[in-house]
Structure 1
Amino acid sequence: MTDEIKKSAENSIFIGSKPFMNYVTGVVMQFGNGAKEVTVKARGKFISKGVDVAEVARRKFLAEQKVSVKNVKIGSEEFENKEGKLINVSVIEVILEKNLV
């Protein structure tokens, strides 16, 4: 794995069913540990939670650090459900970056 791919995976927060503030804390900790970018990734029913995590982290906890939304990527992935059937699931990535100005 290249350093760029490894660093990208390290600075990613994958949204799931844990409590909301766990993810917000994860984003804040990534920036606190010196990350210049953090990616919040979510799919399916967790997309709205992912957007909320990115916005709460940015507006409430990282306002002094001048963190902004660099990019938003949307798409879909093929996913195998419990019955073994392939289904399409929507995905979103919100890329937050620390402004150095």
Structure 2
Amino acid sequence: MTQVKLKIKKGDQVVVISGSNKGAKGEVLKVLPEDNRALVQGVNMVKKHTKASQTSAGGIVTKEATIHISNLAVVDPKSGGATRVGYKVLKDGKKVRVAKKSGETLD
């Protein structure tokens, strides 16, 4: 299976467009391109039961789980809503990501 280029990168502000966390916004902490998944801050929270060890106490830990890339959209810097991502080459030859809705640069 060939790997597709993902348009969501670490540090992007994203909004969840479908699923149980629909409407939630957060920052991308990590992108897993081989699985087409991303870790978003404060989204898709799960409880993990951990056993006590010498370094940490046991108990129930709440942490983020990964969410599929298809359920995420980049937040438009102008309107604050979901937008698609396009690419544009500037006059100096630099390729930048742009929001399709407003035309604003994302980088």
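What follows is calculated from the coordinates using simple rules that are stated; it is not laboratory data. Owing to the predicted nature of the structure, the values given are computational and were not obtained by experimental measurement. Cβ atoms are built from the backbone, for glycine too; each structure is taken alone.
The table below lists the values:
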{"item": "Parent structure of the calculated result 49, 31, 20, given that Cα extents along the principal axes in Å is the read-out and 1, 2 the choices", "result": "1"}
{"item": "Structure with the greatest value (metric distance in nm of label points 7 Å out along Cα→Cβ at positions 21 and 37, set 1, 2)", "result": "1"}
{"item": "Parent structure of the calculated result 8.0, given that mean count of other Cβ atoms within 10 Å over residues 53-60 is the read-out and 1, 2 the choices", "result": "2"}
{"item": "Test item: FRET efficiency 1/(1 + (r/R0)^6) of positions 61 and 93 (r between Cβ atoms, R0 = 35 Å, to 0.05) calculated as 0.95, pick one of 1, 2", "result": "1"}
{"item": "Read-out relative contact order in percent (Cα under 8 Å, 6 or more apart), computed value 29, structure in 1, 2", "result": "1"}
{"item": "Given -9000 for helix-only ellipticity at 222 nm (-39500 (n - 2.57) for each DSSP H run of 4 or more, over all residues; to 500), calculated: source structure among 1, 2", "result": "1"}
